[in-house]
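J.: These are the structures in question, set out in turn.
Read-outs: derived from the displayed coordinates by stated rules, not from any lab. None of the values given here were measured: they were computed from a predicted structure. Cβ atoms are built from the backbone, for glycine too; each structure is taken alone.
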Structure I
Amino acid sequence: MDHGRLRMIGAIGPLPIGAQAMRRARLTDPWPLNDVVRSGEPAFYTSQAAFLRQYPDLAELVAASTATAAAFLPLVAQGRPIGAMALIYAGRRTFSTEDRTLLTALTSAIAQSLQRAIMVDQSREIAAGLQSAMLPRRLPVLRGGSLAVRYRTARVGTWIGGDWYDAVALAEDAVGVAIGDVQGHDTEAAAIMGQLRIAMTAYAAEGHSAASVLARASAFLADLPADRFATCLYAQVALATGETWLVNAGHLPPLVRRADGTVLRLDLPTGLPLGLPADWGAGGYPASVFRLDHGDSLLLYTDGLVERPGEDLERGLARLAEVFAAGPAQLPALADHVRDTLGERLEAEDDAALLLLHRD
């Protein structure tokens, strides 16, 4: 039942001609399923004649049917109707007391299962909305480069992930890009993700070094009431020169695709994840310097893009490098290629995010 209408969500066997009209019928329409939803009581018919006495306007539909009996049963969960089920029989003539009791019990079990499925769908919609609200609505337009991001929510369960990405335009045509993953898969993880992302954006916009941005973000996270940590990879790129400062807080290594298609994995010095007891000065997160040449692309990503249950992480990293190397040169086509190719191969048990920065 959906906004005053019954919406058909499944059918087994051929539908009589004209029954297509029941796929999205108003509850006020003269259909037997609508009537049992409104009354909350099942209805049993043991002949076409008995059915037509109640629904004479459906004579044309009945004439095209071989049905000899029918049961129309409301689906009731937590005391309210959520739908209905019809069982149409060819050859049957009676419903015994035991038959009616069994069918009523069956519909009760189906209603409970359907209600749980509806609640899962609603939870997933709420989770997706919350997650989307915590991520940046738009990316900065860059002079000398371009950005692309892709995000895939988990399709298993109702988890709310803590994966995030962000990009902030800096002085002198530089850009700061970040990707990370807050511990946990719940609403608190998503809320912390939003706070941490905004804090990092503010520190970067204030002009702090890459190492100082992560050090300050770690102290910020440690001061929050929730006992959580987060992995993060942050890069500051001067697009005019290609000079890039990279800082890693327990995250997966970035990849660079050169203009000739060669892919490099940058195995950086790695500090502790954000929020853990550590030296929160800039020295706790050493920065590495790398040159991003014209035509190069920098890829940051989360573990949902490379991890498979029971598989060594190195295989997932190698697979990502192969896909990255085989993709088109320009954004956003390269981002689509990576997401779509790996999305077909990976079980979507976790969120996955990727951020691409291309230097023109």
Structure II
Amino acid sequence: MEEASFKDLNVDDLLIQQVLAEGITVPTTIQEKVVPKHLEGSDLIIEAETGSGKSLAFLLPILTKVIQDPKPFSAVIIAPTNELAMQLYSVAESLCQKTELVVHSYIGSGNKKRQLERLKKQKPHVVFGTPDRVLSLAEEKKLKLQQTQYVVIDEADQLLQDEKSQHTVTKISQRVGKEAQYALCSATFPTELARSLEKNIPDPLHIQAKTQIPLSIDHVWVESEKRKKIDTVRQLIATMDKQKGIVFTSTIEKAEETVDKLTYKKVKAVSLIGVSDKQDRKQAIDRFRGGEADVLVATELAARGLDIADVDYVINLDPPTSNTSYIHRAGRTGRVGRRGLVITLSDETQVDLIKKRSKGCGVSIEKRQLRHGKLQA
């Protein structure tokens, strides 16, 4: 069967030019499913993994429609963290380079006075922001949400499970016009989470992209004693020749211990953990993304919503305890057709977990050994 093109999906030509310039030539599965339905006007629940292309899945149809009918505050995209809101904003800003659309970001860590001045000078067509700041500007009547036609709530499960965030999102939705079209996006989305917004989206279309691990990823496991695992990680990193990698740990404490020991051994590592200060988190991500650090150490929760395309490998300090967890972690590498490698460390008591993950995720996880500074069969 012939692959669909972005032209087939009725995406605006100016946006297609930018997508192609980024080296993206064909839509992903989730984009093929979402773009036509969004263009038709359906309210959507989009369930897809990070790396599946879900950001473009909602941005392309929204920007296409706003290009056709450009009005201030046409679209509002809400994300739970400053970092994710800025990532989405950057993608949209790049997409809109050849258009006349104005996109702005309003995040909690930004200078509110400057944001207000910017709003006074120029009314954006598309707004990206965190819930608290968007609501605050709306309550001051600076963001005119009653004019908004399209609303996106990204990482919706995270926002709707937290009572304070849920309350804020609900207040935002109450200010948006009743005819607005909604898209709720997340990697996992229990249906009951939509209930808090059911007045606005009484009959959403639920679209899922079947979770598959790309064939471009190789999977291996290495036996290591529990007390020696961090040193084994260091040895593995040394074999990677300055490539970019993420090390996953089960706990915040283990992430801190890992980054401390790696740094002591002169590995350029930064940590990304759930309790980090927001500014520290941004600096860590910027250092990793910019190449100042070769390794990012994180828990699965801390890495949520993180979108870095050029990760060469992932190391699991311990075998993930669920298939979903393995898939989430593996999905950080091998993106956009690149080769990727997932290495899982296992002590003698964890070998059964390796077998479970291999069977449950439908991948072959082969045993390797570290010999003479190389991974060998």
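J.: Assuming 1.37 is Cα Rg over 2.2 N^0.38 Å, for residues 6-141 alone as calculated from a single structure, say which of I, II it is.
T.: I
J.: If Cα extents along the principal axes in Å comes out at 85, 46, 37 when worked out from the coordinates, which of I, II was used?
T.: I
J.: Looking just at Cα Rg over 2.2 N^0.38 Å, for residues 54-261 alone, which of the labels I, II belongs to the structure with the highest value?
T.: I
J.: Sticking with this structure for a sec: Could you tell me which structure in I, II was used to calculate distance in nm of label points 7 Å out along Cα→Cβ at positions 110 and 246 as 5.7?
T.: Structure of origin is I.
J.: Next question, about the same structure. When distance in nm of label points 7 Å out along Cα→Cβ at positions 150 and 318 is calculated, the result is 2.2; to which of the structures I, II does this value belong?
T.: I
J.: Looking just at percent of Cα pairs over 18 Å apart, for residues 254-325 alone, which of the labels I, II belongs to the structure with the highest value?
T.: When percent of Cα pairs over 18 Å apart, for residues 254-325 alone is calculated for I, II, structure I comes out on top.
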